[in-house]
Structure I
Amino acid sequence: MPEIKKLHDNLKRQVLLYQELKNYAQRKQQALVENNLQGIEAITVREEQLIMEAASLERERLVWAEQIAQRLGKAPEEIIL
C-alpha cells in the first residue's frame, strides 16, 4: 500500500517538525530570561511558520489515513494513528 509509506513519511516529518518546535521553545525561554526582544520576535516568527507547516502535515495525514481506511473497508474514524 503506497498510502502507508506516504503516511509513514508524513509522521516522520511531523516528529522532526515538533522536535524543532521544542528547540525553538527552549530558545525562546532563554531569550525571555535575557529580555532579548529581537530574539523573541525572530523565534516567534519561525514558530508560527512551523505551526502552519504542522497544520498542513496534519491535514495531509488525515487524507492518507482516510485513503487507508477506504482500502481496508473501514470508516476513517475507525483508523486511529
Structure II
Amino acid sequence: MLKIGGDHTQAGTGKVVQYTVEYDLDGNTGHWRGSILLRGGKRHMLAGGVLANVTRDTIGHAVMAARDVEIDGLDLEALNQAHGN
C-alpha cells in the first residue's frame, strides 16, 4: 500500500484542503481510501473506492483524479460545523 499526502485546492471555492490517500493495486484493479483534515485537527474519511483497468503506471493518476472529484464535491463548511468547528 502506498501512502501520499499534500494540499488540494477545492474547485469552486479555492479553499486549500490537506489530504492523505492510501492506495493499492491488485492485478488491474486499484483500491484507495483517504481522509481530509478539517479545522480543529479532526479528520473526515473520504469514501474511497475501486478503480478498474489500472496499471502500476496509471494508478497514481487515477487515484488523484478520483480524490479530486470527491474533495471538490464536499461541503467543507457543513463538515466543519458537523464536527463542531
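Read the figures in this text as sums done on the coordinates, not as results from a lab. Since the structure is predicted, the reported quantities are computational estimates derived from the model, not experimental observations. Cβ atoms are built from the backbone, for glycine too; each structure is taken alone.
Comparing Cα Rg over 2.2 N^0.38 Å, for residues 17-56 alone across structures I, II, the highest value is found for II.
Look at relative contact order in percent (Cα under 8 Å, 6 or more apart) for each of I, II: the largest one is in I.
Here Rg/Rh (Cα atoms, Kirkwood Rh) has been calculated and equals 1.00, so which of I, II was it run on?
Numbers: I: 1.19; II: 1.00.
Among I, II, the structure yielding 1.00 for Rg/Rh (Cα atoms, Kirkwood Rh) is II.
Here distance in nm of label points 7 Å out along Cα→Cβ at positions 1 and 73 is compared for structures I, II. The highest value is that of II.
If helix-only ellipticity at 222 nm (-39500 (n - 2.57) for each DSSP H run of 4 or more, over all residues; to 500) comes out at -30500 when worked out from the coordinates, which of I, II was used? Structure I accounts for this read-out.
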